[in-house]
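Structures follow.
What follows draws every value from the coordinates through simple rules; no lab data is involved. No experiment lies behind these values; they were computed from the predicted model shown. Cβ atoms are built from the backbone, for glycine too; each structure is taken alone.
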Structure P
Amino acid sequence: MKNLIAALLILITPFTFPQSGKESCILGKTAQFNRLKKLVEVNYPGDPKYDVKYYKLDLTINHTSQTISGNITCNAKVVQSNVTEIYYDFINSMIVDSVLFNGNNTSFSRGTNTVVVQTNTSLNQGDDLTTVVYYHGTPASGGFGSFEFSSQGGNPLIWSLSEPYGAKDWWVVKDTPADKADSADIWLTVSTSLTPVSNGNLMEVVNNGNGTHTYKWHVSYPIAPYLVSLAITNYALYTNYYHYSPTDSMPITHYLYPSSLNSNISQLNKTPGMIEIFAERFGEYPFINEKYGHAQFGWGGGMEHQTISSMGGFGDGLIAHELAHMWYGDNITCKDWHHIWLNEGFATMGEGLIYEAWNGKAAYNSYIADEMYYAKFASGTIYVQDISSEWEIFNSYRTYSKACVVLHMLRGIVGDSTFFNILRTYSYDPSVAYGNAVTEDFQAIAENVSGLDLNYFFQQWIYGVNYPTYSVVWSKNSLGGNLYDLALKITQSSNSNPSFFTMPIQIKVNSSTGDTIITVFNNAQVQNFNITVANEPISITVDPNNWILKTINSVVVGIEDEMQPQTFSLEQNYPNPFNPVTKIKFTLASNEYTTLKVYDIIGKEITTLVNNQMEKGHYEINFDASNLPSGVYLYTLNAGGYKETRKMILMR
């Protein structure tokens, strides 16, 4: 799902983000904003006494009265002993008319957003059960919408979006992603003027002879409850195909508002090629015997409903994001919302992979640079601590951007070939395919494929906070001939959890005869390395390919170099005026605790660029003023007893 969190954060954050290639997730409505601020009531993770095998939703949707009525069948297997009652999640505002248990009427009661069903006998592990719950009412519209009656172009528009806890707002369900049904039927009866779209294959359309017809959709693959969907209006249908072999193809069905179809066909025609790109990198499309498709709906973003993504627009990034979810989110679903990064981080990475396939590595690198920018605003762990709040589960900076960057960093560690082998293996692994996963499942597969111990990586990036800040001191010493000893001292600023980050770091060594890249494994807060290199080093670049989410505080020539400074100085920034990035150079004549701060013209502190114990040497710091208005700013260096201030001009 690409959701409204990013747009809403921009509304409430006291500064403005620069424009980037990343599409805005949602252009949300005020009512959705107000609902989203509230904590949801979580009956989680559903009744543990049974394992769902099959659902049938047989529903009549009346757009005039804005009600639904019908029944939900559930087939399940008992997994505990001495079971005399079970419960389903179902919002209290909906009315339950009656319940059948194994074909017979049974008593039921209502709990807090539950239906408690009496089994009429004691059931034990391995027993089968079937319930049919008859109900009616007006569905709730919580979370991101759950179930909405609206309109488009003067026509009724009805749609659902159940992630994360909204399925119970409109149907009787065990509302947890961990319990997938093996299959499902979704029968939707509506006015003949409307087309009801849902998951899986359309098996039959029945004209009921009373001004209504019933569309019978069948899902033959396992499906999580929140991925069951409906979207209903006077759709226009456009179909193209994904050719997965020289003789076989799968339909891609696009259901759009009639007024929107023609203007979006060129975008819709990109979908088959995107599936080919993902199939090459992730493995074959996981629902190949059914379909893929889009259903336009009344929400500003997208939702990866299994085989039929609900779409508020058709930009490249949104199409790619929801499509990538078919592998990661729908085929493999996070077992609980703590691990939602396994859905959203992978889909966000998918966008970048499409740009890479279309426009090359530079386009991918630009996309990742944008995600790194947003990832630095993440607070807390990628592992979601508080799953009672949609705000926390779908935090854009953390669950989307930083999680995407984690996968990018893993790609940097293991290399392209191994990285995509990890993804394909993950897609097909029988322990998670068409089922559920937690972080440790993906970690185990990544370690098995790569042959590396990656526990340090997942522990610090998924269960830790922040990102590393590096200060690097380097020097060179001739060893005779054309060989030099390159000495590196890498220091990380202190962090809370972990105290420092363990990562392989690429160093590009620049010489008059060319460049070479070496890799050091940095696993200490302060660490020294000595590497023999051919040709005299002129300069070095830390992490030249931007594989690490980081800040480089400084790269300085060490004390062995003959160019060591003898005095303190703060140079004029350049360029000046600037827009929006400028460089600030300064020199330290001795090891000192150093601060470099930026102020506005009236002396209000804007940001701190340096706040650390630093080695003697020459420094160059980038200052990005993307979030600031035009004007005159001051920057001040404090080091030991030295203090100097200069002016700089930001000119938009």
Structure Q
Amino acid sequence: MDIPKDLPDLDQLLALYDQAAQDLLKVALSDGHFSTWNPEEVVWPASGTVAQPLGLEGLRQRARLITTIYEGIPPRRDSRLAEAHQRYTRALPSYHQANCVYLQLRRQFLARGAGNERDFLQLYQAVYLEALGREDPFPLDAGEAALVHVRVARAPLAHGQAVAEKLQKDVEVDDPRLDETYTCERNGRETAPTLRQALRQLAEEVVDFLAAGEHLAIRYNTFSNFIWLGIAIWKVITEVELLAVALEGKVRQAWCDKLRFYARLGQGMLLKFLQAHQEDPAQIKPKEYWYGQQYSYLTRDMIDLTSELVAGANRLRGQAGASCELPAVELPPLLRNQVSGRFLEYPHVGPSAKLPGWQRYWRLWRWIGLFRRGLRRKLQIQRAGLEEQARLEAAWENNSEWAVRSLELFGVEVRVVIDPHFAAVAKELELAKGGHKIIFFPTHQSLLDHPVMYQVLRSPELMAAMGWPKPVPCTQLARARLMEPAVVRFGKHRFSLIGVDAQQADRLLEEVDGYVILEHSQDTGNPTQRFAKLLEKRPGVVYGAGTTAAFALQCLPIQHGLFAQLPQDIVIIPMAFRGIHALWPKCPKGNLDLSPGLVEVVVSPPMLGETTLLPRKRALRTQLEPATLFQAVHIAALLNPEPRP
């Protein structure tokens, strides 16, 4: 476990912790958690100082406060997510229909010689900004308003409305071409509105879906990524601190002090966790964790520390015997993946068996062998001097073979499910004819995502949906040093288990596979811009969440800055890998608990960048609402919205 190096001194930490706790208690009070309490009792007992710490009675009061919130979170999460999901599912069909209408109108516009594709996009964006800037405040209840006030949530469309107000001043909406009559087909019925009327209706439908997606994703981030995980860890830390004080004089003082030290470490992590969620998500480069792998590492370390605290506290309690009246500290069900409610993993996916330790290690060693053989083949391709297309096809076949053998080795079955709306959008888009800039946008919850992705891209189901006669090599925007975990150290020496170091592996990915590495691209320009250029030649794959998840329900936000570098005319195809996290969990750190099982990949319908991304302006470098919408599409497909006992 990594210990943060920038924690404040202990008295300062305790003061910050107390202030944050009291602020969050006010939010809980607004949300009705303490409806049966006297409001004057909802006060966080101060920690005091190192010299004069809080006593046993104050710690008991803390435990009562935290337990009250903890018990009220699951039903509130269920009701809030159910409400948001209903709004999302109502808006979903109209959004896909709007994309189809957009394509119909654009074909007619071009056939009439009214202008080119860029002219049509500009007309649409003028109307889109009107819809985005509409005065349609999203209703927030008292609890959500309090969460917005402490900056751990935001109101849907709040950022987009500000952007629209800023950009509308420079947009012309009185173009005479908007008053010409066009034909639209919706659900088998043909109408003849003006272009302005048709664009206004589809823009409203896009904005409705944008708002509904933001609503779902914001609630999920708030009630799953932040509140449910945070309160589960907070409850353990509070109970461990109480137990450590209650055991004083009953076990060795040094052991009590050590337990309190690790509880303090947990409090420091919780402050970092809160700071991450209070960060402005519209910023391009976060100051803390929210869009980077550091956030995932922080949550993983919090979970690991919590597990260690529970084990250590209960061992110490056992040594005290009958003299300790406090009950054992329990690891919360969320951290054991034994919860009930909505938006949990589907029951039919995930592990099918638990392997004994020797089998897991044997399979991992064989997997290393697959890596080594694949890299030797990659070096042969590099030395062969093939033309670009032949090199890419050879590399793609090599990677596909590695993926198939990896999944066979681990006993992972991949089932591909194409969303029913996919065919209608693909038909209007004429996807089978090619010529589109396509990005596949999978979830990212496991180290097994990459072999599963190769399997999906060569699956008969996806090729039929895309209209491909054979698998198509894709480029990928990848993080640098992906192979760093395969490097082991012996003193001052480093040794790669797979035969090449992380830097050489990055070079091979670029030079042989045609990928773009975010930090080590040989192009002197922006790697993301280079990736965007490659989309003109072949489809791309982007893991927009940026890193693997730390626990089963962690669905991380999409990095919105990415879309400021991509062309407006991209076609985005989200994919959700159901059940994959449980096959190789990220916690504890260095975990090798691999299991065979089923991954169900749900391929969502194509989403048009032209209708959905905010207008490209030099001053506009964020695409917060569209990125949040893409996360909502992941959430809605990844997890089961129905109650699970």
## Note on the structure
From the coordinates of one of P, Q, Rg and Dmax of the Cα atoms in Å came out at 28.6, 95; that one is structure P
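Upon calculation of helix-only ellipticity at 222 nm (-39500 (n - 2.57) for each DSSP H run of 4 or more, over all residues; to 500) from the atomic coordinates, which of the structures P, Q produces -17000?
Working: P: -6000; Q: -17000.
The correct label is Q.
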### Task
Identify which of structures P, Q gives the largest calculated value of distance in nm of label points 7 Å out along Cα→Cβ at positions 69 and 365.
P
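Quick check: 18 is what I get for relative contact order in percent (Cα under 8 Å, 6 or more apart), calculated from one of P, Q. Which structure matches? Walk me through the numbers before you get to the answer.
Values: P: 9; Q: 18.
It must be structure Q, since only it matches.
When volume of the Cα convex hull per residue in Å³, for residues 85-420 alone is computed for each of P, Q, which one produces 246? Spell out each step's value before the answer.
On the way: P: 167; Q: 246.
Here the read-out was taken from Q.
FRET efficiency 1/(1 + (r/R0)^6) of positions 597 and 613 (r between Cβ atoms, R0 = 25 Å, to 0.05) computed as 0.10: which structure among P, Q? Don't skip to the answer; put the middle values down first.
Working: P: 0.95; Q: 0.10.
Of the options listed, only Q reproduces it.
Which of P, Q yields 0.6 for distance in nm of label points 7 Å out along Cα→Cβ at positions 237 and 293, as computed?
On the way: P: 0.6; Q: 2.5.
Computed on structure P.
Which one of P, Q has distance in nm of label points 7 Å out along Cα→Cβ at positions 509 and 565, as calculated from the coordinates, equal to 1.3?
Of the structures listed, the value fits Q.
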#### Entry: Label whose coordinates, when mean count of other Cβ atoms within 10 Å over residues 189-196 is calculated, return 13.8 (choices P, Q)
Q
